[in-house]
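For reference, the structures are reproduced in the following blocks.
Read-outs throughout are calculated quantities, based only on the coordinates presented, and are distinct from any laboratory measurement. Quantities reported herein were computed from a predicted structural model and do not represent experimental measurements. Cβ atoms are built from the backbone, for glycine too; each structure is taken alone.
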Structure I
Amino acid sequence: MENIQQTIKFSEIKEKLLQALNSKITQNKLHIDEKVTIVDGFVNQPLSMELSGAFILGGPAIPMIMLIGNDSGRIYYFALKAILPGIKI
């Protein structure tokens, strides 16, 4: 049986992300005390079971979104599933 992965386009879920983020920020669940801008696109944080001098491509990763603090320039990362728990990834 072939394993077919679904493609999720950032542009197609951006509005849902913004609504969920606004809700969580308003409820102070993300502990962000400044205005932020969402970075258009996903960030993948790779996972590794060992450390070495090699750079390994592929393997498991945590899909994330990134926000930038408008005043501080601070970068905030959030796991996609933490913001949209019902998303199928």
Structure II
Amino acid sequence: MRIQEFLKRKDIKSQEDFILQNQLFAYFVAKHYGISPQEVYEMPINMFRQSLSWALAMQDNENKEAARASMQSQTGNETITLDYGFLDMEDI
């Protein structure tokens, strides 16, 4: 029950929320890489952070691809993705 309530919230309000957030990240990494939560907890912190970063980035990419595919199937039109990342780059 606490987990369901936590998942509905958008922010961390207590130490218990912080612990649940860490457990969620550990679960996410374990699921993404097909390893046990115990293996995640045994990772060096730097490896965990990097693994989490990659898992989150890949999930974001998969979500964007699924949204694009859904839009394409609904409209019958091909969707073209534009990359505006260059706008975030500094002028040299």
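Of the structures I, II, report the one carrying the highest value of distance in nm of label points 7 Å out along Cα→Cβ at positions 21 and 53.
Answer by largest value of distance in nm of label points 7 Å out along Cα→Cβ at positions 21 and 53: I.
One of I, II was used to calculate percent of Cα pairs over 17 Å apart, giving 56; which?
Among I, II, the structure yielding 56 for percent of Cα pairs over 17 Å apart is I.
Given -7000 as the derived value for helix-only ellipticity at 222 nm (-39500 (n - 2.57) for each DSSP H run of 4 or more, over all residues; to 500), which of the supplied structures I, II does it correspond to?
Only structure I yields this read-out.
State the single structure among I, II that was used to calculate relative contact order in percent (Cα under 8 Å, 6 or more apart), giving 16.
II
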